[in-house]
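Structures are listed in the sections that come next.
Nothing in this text is a laboratory measurement; each read-out follows from the coordinates by a stated rule. All of these numbers come straight from a predicted model, not from anything done at the bench. Cβ atoms are built from the backbone, for glycine too; each structure is taken alone.
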Structure I
């Protein structure tokens, strides 16, 4: 054991679990994934470790944000719209006027997250939630690859 490590600090990675989460969106906005991910972690027998999430799209993204006041998410959506408005002129328009702004919004947010897991649950702050952000103007089915590595419960 390294000199600076204490007993109990090191956890062997002896479990890996994978899941493909499919989410139906209703157009631009935030979909809370926290309960669904926590539920999957519990059912997979996760103990201590880390979970990674990767959205398999270029026009949607992931974030960890406040889950208490819905105005936060509305303000964030408004801010993303100011960064890449739908009514702007873009060279790429073959997939519709909402596609290029969605790519820009995805680029300035995140396509993957890594979150610690303790006792089979996400380690999040009191007011934090995990969200899929839909950037396209119409509903979509989004896929998120979920991968847990750590110890079993």
Structure II
């Protein structure tokens, strides 16, 4: 089984999340060949040089080989590279595991939050994600809210491939 982990990779926080998520997936699914772009120094060593076409070709070839895309949806906005990877991978009609850990998902049953939103849309206590992007993930996959749930979803994909 081959997987591709998509997330930003330029900040310490993103790199840490990628390391932790990859570690947990690799421990739970030892046979997975998990591609993590930040581990590919040929295109992501920022002291070296890779042009846009080299980056696109390297990542697209790994996406095409993958059985599952694990895509981190956190941040103020979904990382533009992650959004592009989701778009490209969705065309293959293979499973996508979205990982969305934003704490603003909590309290969806809190009536005061709902009332405030109805009264004034600027009092939105929740988070918005582009519906097209969400739809692409849900079309063949699932959106999880923790690393643990993401690992379980990857295991489910593995079990469905057998």
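General remarks:
- Test item: relative contact order in percent (Cα under 8 Å, 6 or more apart) calculated as 51, pick one of I, II: I
- Distance in nm of label points 7 Å out along Cα→Cβ at positions 114 and 138 - highest-scoring structure of I, II: I
- Parent structure of the calculated result -15000, given that helix-only ellipticity at 222 nm (-39500 (n - 2.57) for each DSSP H run of 4 or more, over all residues; to 500) is the read-out and I, II the choices: II
- Origin of the derived value 1.4 (distance in nm of label points 7 Å out along Cα→Cβ at positions 74 and 106; candidates I, II): II
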